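See the structures that follow.
Just so it is clear, none of the values below were taken in a lab; they were calculated from the coordinates. Small disclaimer: the values here were computed from a predicted structure and weren't measured. Cβ atoms are built from the backbone, for glycine too; each structure is taken alone.
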Structure P
Amino acid sequence: MKKYLLPSLKLTAVFIILLAVLYPILIAAVGKLTPGSGKGETLTVNGKVVGYANIGQKFTEDKYFQGRPSAVDYNAAGSAGSNKAPSNPDYIQIVKDRIDTFLVHNPGVTKAEIPAEMVTASGSGLDPHISPAAARVQVKRIAAIRNINAAALTNLVKFHVNESMFGPATVNVLKLNIALDQLKK
């Protein structure tokens, strides 16, 4: 037994030092090299922090681009999805209600033109991105409300499209809305 106990204790001590001390220090050091120094990339306007680049926000005014719906109302402390199956009658009703709301706020858009992400919540409920198509479908509404040329808004959306080597192109809604406010100035 002594033959196995001492090597087991040594191995446990090595792994405690490696995984409970050195690994967290390494991860913290890597985090310091990221935008925001590991605290998240904050976005500021006129010296005031208006949000985080990687956490979705709720935009309720029609003069702004809307992000994906959130099952947790964009509460970063409680990241979660709805956990309702697509066959769940409650979920189906929620999606139908979101479609109806989207159509009311976006006159001239048909049900078939609404990207799925605009009526379904992300898994985390905090997704800060939408697809370029989801941004473009909102251009007409925002152009009419803000009295801005739709072509200028379409170009603004194009400028904010992030191409990814590993996934689909995305648009950060907060960054786009900040640019939208600055466009009018």
Structure Q
Amino acid sequence: MRLFVGLGNPGARYEETRHNIGFRLIDVLVERYEAVDISKKSFHGQLFKRNDTLFLKPLTYMNLSGKSVAAVKTFYKLSAEDIAVIHDDIDLPFGALRLKRGGGHGGHNGLKSIDAAIGREYLRVRMGVGKPTDGRDTADYVLSAFTPQEEACIAPWIAYAADLCEKLFDLSLEELKSRYTLKGIDGVCR
């Protein structure tokens, strides 16, 4: 069994924000896999399943994501190595895509919560959303919508990231990095 976790915040207000890129990728994966909703209140999120693959959107708000991840991990007796967390990353330029296992949270409250709940040895699919260039507070920035120019490139970027996720547990981390790392949006959107 393997689990993909997309980070984001519930509610229409947050749907198109930078912080919700993880939710948006999970939506695409659920559609591709034709996964079925198997949510339970005890999971504190929307959980979908297809064969041996689970897809989770924690509905606890970002800062408490670990509560939802830990509940699903415990219920399905998963190890951290069976879990991949998809999240926004302000330390990467818009459109970048990177992978790593473990490491620090970089100030990301969702990752902080997950680290505290299950440890750090899960896979991370880091989706670059860039840093604010207009002096905005980081929290305001990640809770803001993408620009229209950025939004025009979201669909191909998410599709590319979904291709990566389909191979995530089948190939080595080194091979995945070699094949799928993006330095920026130019790799998928011109």
Assign the value -13000, calculated as helix-only ellipticity at 222 nm (-39500 (n - 2.57) for each DSSP H run of 4 or more, over all residues; to 500), to the correct structure from P, Q. P
Who wins on relative contact order in percent (Cα under 8 Å, 6 or more apart) among P, Q, i.e. which is largest? Q
Matching task: 11.3, 32 is the computed value of Rg and Dmax of the Cα atoms in Å, for residues 8-55 alone. Pick the structure from P, Q. Q
Taking mean count of other Cβ atoms within 10 Å over residues 16-23 as the criterion, which structure among P, Q has the greatest value? Q
Given that distance in nm of label points 7 Å out along Cα→Cβ at positions 24 and 176, derived from a single structure, equals 2.1, which label among P, Q identifies that structure? Q
Once Kirkwood radius over Cα pairs in Å is calculated for all of P, Q, which comes out largest? P
